[in-house]
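J.: Next up, some structures in structure tokens.
Each reported figure results from applying straightforward, stated rules to the coordinates on display, with no laboratory input. Treat the numbers as computed from the prediction; the structure is a model and nothing was measured. Cβ atoms are built from the backbone, for glycine too; each structure is taken alone.
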Structure 1
Amino acid sequence: MSNKIIIMKRILLLFSIFYTLSFYGQNDTLSIVRHTENDLITPKDVKVLFRGMTNEMFIDVPNAKSFTVSGRDVIKKGKNIYTLNPGAGNETVIKIDIVLKNNKKIVEKYVFEIRNVKRSITCFNYTKSDSVILANKNQFKDAIIRVISGDKNLNIVHTVNRFSLKIPGRETIIIQGNKIDEKTFNDINKYASKGDEIVIFDIKVKVNISISCILISPMVIRIL
């Protein structure tokens, strides 16, 4: 093997080692960008923001001399805490300008998907209303009406305060709370027949977040 080839291989090896060290050095100063514990989005590192609600982010750059955060709809709330309430569009970018301790400047950009809050899903006991639910009359006894988030990344807790129930040919029944009461159960037993569809709608909830609008799917239960 010629000396020229040996020298070239050594140069490539040194370059590779330098590049690797440089890469890991940059990794040591990468920003930490995640949703806070006050934010209902899970997991906390998911790059998703929801329209119509305030998204709270924790942003830090360990070992940096200083850094600034900017971007559309980004507001600094406190040390390392930023809020975003996205408007139009499908994505937004958070830009972080970093000054390292050696005064080297680095710019990082994080792209976040913007989603609309999906329609919440109504459940009859633990059965989701993805389509018409099939149930016998006995399943209506003390049945609980629940509402859950329509998006797996958004942990909204819904407390059902009231809902309406319609038996074919009868007047609408308004029920306070989240449980089918004894009188309504007796009416279903008396007036509903096999194949009839009980409709549950106009569901009123309280949620654990400030949000502009909550849409809830009605539910249809067919008697077996």
Structure 2
Amino acid sequence: MKNTVINTARLFAAGLRALLVLTLVTGVVYPLVVTGIAQGLFNDKANGSEIKAGGKVVGSSLIGQAYNLPLEGRETPEPDLKWFQGRPQNGLGSNSVNTQYKLILSGATNRSADNEELIQWVKDAKAAVIKDNSVTAYTVKPSEVPADAVTSSGSGLDPDISPTYADLQVHRVAEQNGLPVDQVQKLVDEHTEGRTLGFIGEPRVNVLELNIALRELAAKS
């Protein structure tokens, strides 16, 4: 009986020591090491890839934003056409998972390519892109509208657009802000990023960073 109690106590003590050591290693030492490495080598990414303007954090380079006019009696928001617009952020319709870049959940509609409702949403979005971006001396042709202008991303939070979609918006943005087209086009070119490592992904333009540069240009003018 005595030996049994002693052995049990030894096993309990050994288990307690193992618990304390593993808690210290995995719960304290490892997180501190990983956090230290992240803060030292990848400070920007570790802190949310924040974008600042005017000394304030205005967003993240990883999360898209909406650039809409105040509702003022309207049920649905309308795009503020003086800004570059991102990809559709509401799943091109009644997406209950993610609307207007709400971050509680993310996701798209997951409808099939031959879904009649999705096809109609895309047609409506394409017509809106053509209408909004056709301005004086510049008319958008249906064949010029890229896929990312009329479809949301898988997450619904994509912060980037294709250079083609950014170029398509240049004339409208220039007219709305009273800026020369060549200056606005230069902004787009300067904010166009190539493929990661030269072969991963597609060329892209971060809409938030582009709009910050646009605001600075407009302020100078």
Structure 3
Amino acid sequence: MHGDDQGAPLTSEDLLDRARALTGGGRRRALLGIAGSPGAGKSTLAEHLVRELNGGGEPWVAHVPMDGFHLADAELARLGRLGRKGAPDTFDAGGYAALLRRLREEPAEPGETVYAPGFERVLEQPLAGAIPVAPSVRLVVTEGNYLLLDTGAWRRVRASLDEVWFCELAEDERVRRLVARHEEFGKAREAAVAWVLGSDQRNAELVATTRERADLVVPVRAMPAPAP
């Protein structure tokens, strides 16, 4: 693992250069994973990389989040897992691993676009076929909590990724941001705090155990600031 404590401190430009280099000058499609606990800034970093690398030209970088593989609430209720939504067994990990493998492979048909599911945060539900990955895309940035989890189908996720970076944020700030996010999407403050310190915290503790498997630990100073 290449951590922040080796050599000069990482900067945002260093991250862009490292992500850009993964494609070997555009000769192949690469997959970059961004892991970290809930609220650590994974989506913010992924969106920043995609926006800055694409610039104003033809898009060659796509963002495919793991959240599109949440099981639907109806299925979670059937399984008795709705109160643990966000835990590893509340995702279709095998489906996510299969999509990543498909994104790495040569398309079955010339010019084929691969469609990935998205996630609607207001509804808190996955949306099938929401994210097109065109054949011209050379870098896919995917982010989620469990990219480095070494159990079950999650092992196959890591196998499809060229690198995985781990976002690290001070615990008090991570909790503050996560509570604010839950409030933004409709939870009352008391309910948001209870969820963050309960279900989300158990997930965060599990994710923290995977840190040492990352290729790079990204400190907060190298990450873009979240949107106000």
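J.: State the single structure among 1, 2, 3 that was used to calculate helix-only ellipticity at 222 nm (-39500 (n - 2.57) for each DSSP H run of 4 or more, over all residues; to 500), giving -10000. Don't skip to the answer; put the middle values down first.
T.: Working: 1: -5500; 2: -14000; 3: -10000.
The read-out was computed on structure 3.
J.: Once Cα Rg over 2.2 N^0.38 Å, for residues 71-134 alone is calculated for every structure in 1, 2, 3, which label goes with the largest value?
T.: Numbers: 1: 1.88; 2: 1.21; 3: 1.32.
Result for Cα Rg over 2.2 N^0.38 Å, for residues 71-134 alone over 1, 2, 3: largest is 1.
J.: Given 25.6 as the derived value for mean count of other Cβ atoms within 10 Å over residues 31-38, which of the supplied structures 1, 2, 3 does it correspond to? The partial results should precede the final answer.
T.: Details: 1: 15.4; 2: 10.8; 3: 25.6.
Matching structure: 3.
J.: Tell me which structure, out of 1, 2, 3, gives 44 once percent of Cα pairs over 34 Å apart is calculated.
T.: On the way: 1: 44; 2: 32; 3: 11.
Attributed to the structure labelled 1.
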